[in-house]
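A short reminder: the numbers here are calculations on the coordinates, not readings from a lab. Just so it is clear, the structure is predicted and the values come from calculations on it, not from any experiment. Cβ atoms are built from the backbone, for glycine too; each structure is taken alone.
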Structure I
Amino acid sequence: MSGRAQKAIERVDPQLWPGSVALALERYRQFLNQPGRWLYVPGPELTWVDPVDARDELERALILLPRGARAELRRLVAPLDGEFERRTLPDPRAGSISPWQAAAWWRRRLQE
């Protein structure tokens, strides 16, 4: 990521919390680095390993970042999103559970 994007993230991070974007990226990557064809999303009570929580954090950053930094972060997140979507299964009931769950595609995946 460019120095300019890093600076933009540093300016946005206090609105989230310091280091949250880097940590969210790392948590998302760690989840996807697990072996096996299929991954099962842990329940929301396990937020330290929850890729949905990490992806929510990344989405908050994507909303807050200026256009150039947002594009750079999106280029990092897009392949991870593709992998997450490929290796998890959709939950056909998720959209009816709550409006919050229905609002983002990554929340509509099967959870353990």
Structure II
Amino acid sequence: MSTEKRPLKEPPSIDDAAQAQELIRFWIADNMDHVSLRVGEVTEPEKEPTMWGFILADIAKHVTDAFKELHPDGPEKQQIIEEIVTGFLNRIQYGPKSPGQPTKMGD
């Protein structure tokens, strides 16, 4: 990984959106996770955990597509997803309780 700070640009696909919100920003700095989250702003709080599950699944699919595009001769998409899910489950089960410092960010 690079040693310089390299923030990502906003996706061009949101330029013409009537509404858009950034929900998560994830950095690794000094070998620790640093996270800003927009949590607690949904109208039905009981559905928010499921929404975050969908977001994490969508991120996994985007990573799979990007990885396959970078490595067309590499593993098939199904194998990439399976490895992401395995890593996710291992981290949930065996990883640090709460790595880094999550920060709830509002408007």
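Computed values, structure above
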{"item": "Structure responsible for 1.08, with Cα Rg over 2.2 N^0.38 Å calculated and labels I, II on offer", "result": "I"}
{"item": "For FRET efficiency 1/(1 + (r/R0)^6) of positions 8 and 96 (r between Cβ atoms, R0 = 35 Å, to 0.05) computed as 0.40, the structure of I, II it came from", "result": "I"}
{"item": "Distance in nm of label points 7 Å out along Cα→Cβ at positions 32 and 64 derived as 3.4 - corresponding label from I, II", "result": "II"}
{"item": "Which of I, II yields 10.6 [Kirkwood radius over Cα pairs in Å, for residues 16-55 alone, calculated]", "result": "I"}
{"item": "Label whose coordinates, when helix-only ellipticity at 222 nm (-39500 (n - 2.57) for each DSSP H run of 4 or more, over all residues; to 500) is calculated, return -19000 (choices I, II)", "result": "I"}
